[in-house]
Structure I
């Protein structure tokens, strides 16, 4: 293996424009090649990013290149599963934007391919690597909140014609659902807040849509509320809203036997002298932007590349965690579509 990991990027759109600088910023990897349906050249890519990058004509050529250790899949969601499987079979480590696949069957197939090939995998549920959720996870792991019995994580965003991905994401055939399109970040963060080892048992979901003309082109419900029952009795709630006419808001509220979390504030009975009528403030900031340039990719990618170097599993956003989140997601979408509570398939 070279001194730095060498990354080939598939897709050169909005997500890639944030991924590529973040990859270089880790200091552990370099982007050496890009394949895109958009015409580009070596000179154009090199000038844009300030590093020598080759334009590659096909995805197959990217996989066949022995100089590439990792592929970064940033294209349309419907391509993620088959590209991930092909990359695993080519013995490439995989960095991929969400979602894992467009169906649970696709997600399971990706999981099998990654396990069979013994390659590393990281899905871009990068909210787990934000300062806010790293701090909140630390509070929970240290027992400051006690046993969690209610957790709410909600995604509110206005993804209308003014938004870059809207050109394709208003179609079910391309985006899948409100959760698959974007609200999966909140559903994934919910699992982190409840505890990664706590299994979701069933989910009840209701879906609706705004009557605003801004969102009329959507051919699937843009707002979905999901209630989750966990095996330990905890209840979780996630709203996935793509039609919010308001500032972006990623809401988190967690209640436990020893305290509570509200955004970047908390109260803990474990802290001697803490006053229950006042919040303690974390100095971490909050997740407050849907723009990829504001996402914590650098921290996540650094952890991924380090795990490859060390030969250890990817923490927090590896292939097992990705499949657990998608199993819950597809159960929630099934509940919303059928109007019935749906069991969540257990994931080892």
Structure II
């Protein structure tokens, strides 16, 4: 199977990315005209998880996985709505034995595929999934050593995640995914240095306090300090994947207009979550099989969420900045995509 690490790439490889680029710019153009079209999707494949993270409410939800046929119907509906980039998450997506088939189907349709994983099972699964991932494998690392293990509720999971990252070498792009919280804020520079050492990228967002999660809040001074540190390290060439504008927003030094309709979130039961990942605690009663996504998007009142700013999730901030013609963010995203 050809991937971006293969030296001799067939014509089909380039046609895949040409088709993807056309669909992506189509979505950008339609939204520029004032229409509401999603072109990014985050799809939770399961709530089941092998860790017990302190900031995550999802592993607490009992769940039986859907069938592969049901998953394919969800993915096809997302593709038909205009989705170009899809990230599969959980829970822990690597717990699904049919993950390779799910990824293969999405990529065959023409989507760019990514997964978000805690990395514990990655070294044993990478060979079966790497051929079907042309975006990134986001591995959650929330501290160095024991700090990570404590946040994630499992002794030894840090070492397993690092082993998983190393196992991806020459097979798939990896991005460390970090949640900034009280327990790890002082280790953020060390995590950025770790990413450079491992030759991978790093992304991050401030922790979001869901209704059923109680965490100690970061102070505005701590947030501002870590934001400035990240900006300095980005300018020094460290592999922080975000734009400078995103990092300023993270620190509270820049405002932004949220465009949550750019991202379609789907829960493990195939329900569309509106308006976004955070509000309503990721709960919905609208089955994707019962609606036309584009019609649903046109009928929904998005206007009241424009100035929400209740999160700094990069999956909302960065696309919103791009769709707002923020040149710096657009160029940064272009540089990231060029690596594929």
Structure III
């Protein structure tokens, strides 16, 4: 994968992430296809607890509209599969039953869980889909953040652990060695964006931008006016008229985790929603992690380990086809770009 079309603007000390906003340029003269014959269609819809936005170009408005509608139906299907809020989802069935018996699941869910466990192994547990009890304990599910007692944290830690998820490929079953609760939050949006991009490709769409909330983005091809790809910026909230970085996504994804997405302040200290599953505490000392990767599920999943484990670990362990942008909570050399 050629990543030469990805560019970095600046490394600004102590910057916090507010948003990762795509900027889509208006069509300009280009050779293939002729921009005069292109139509631009943009649609937004809610699914899986977030808002998805699709911007696509094509020759036939009806065909582009129809392709985008199909992506919406796919997001709804995945909500039925992966939601941990819907009691009738396959994910919820596993959470209810797998501590008592092996649960046979679809090949799609089995493969997705196997991928999650692989992320956990590679990151030494910094990525963990069983982290839900900690999120609830610290009040991030309901938005009423609180600092729990150490005894409560120890109890919550006893109820998490990716090693407790046992997969049987021959029987295609999931079994919990001890009661745990899986949370799809670390991979669900990225997986959905990838599935939506695959649908657009299959429908002949050559130029599209898909975003899931403000955290995961995929650029399919390039917009008519910018052959480098879809322009995405990371704003610096301390200087709103300046950007942390600028990237051009061309058949490439970008996901971002930041300490300012969800947080609360207690006793003069800021606690972010990004947990270290190994300690039971919110991560300190990191402001943001952005990952560029060919697949959105990978970029979304890996933002958490890079955020938790920091710059040196990321430099040693990031896959060679990834690019990583990190900002730490310090005054000097706060941000680093790892190509």
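Nothing in this text is a laboratory measurement; each read-out follows from the coordinates by a stated rule. Here the structure is a predicted model, which means the values were calculated and not measured.
Listed values, structure above:
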{"item": "Among I, II, III, structure where Cα extents along the principal axes in Å, for residues 179-250 alone as derived comes to 49, 41, 13", "result": "III"}
{"item": "Origin of the derived value 32, 21, 15 (Cα extents along the principal axes in Å, for residues 59-114 alone; candidates I, II, III)", "result": "I"}
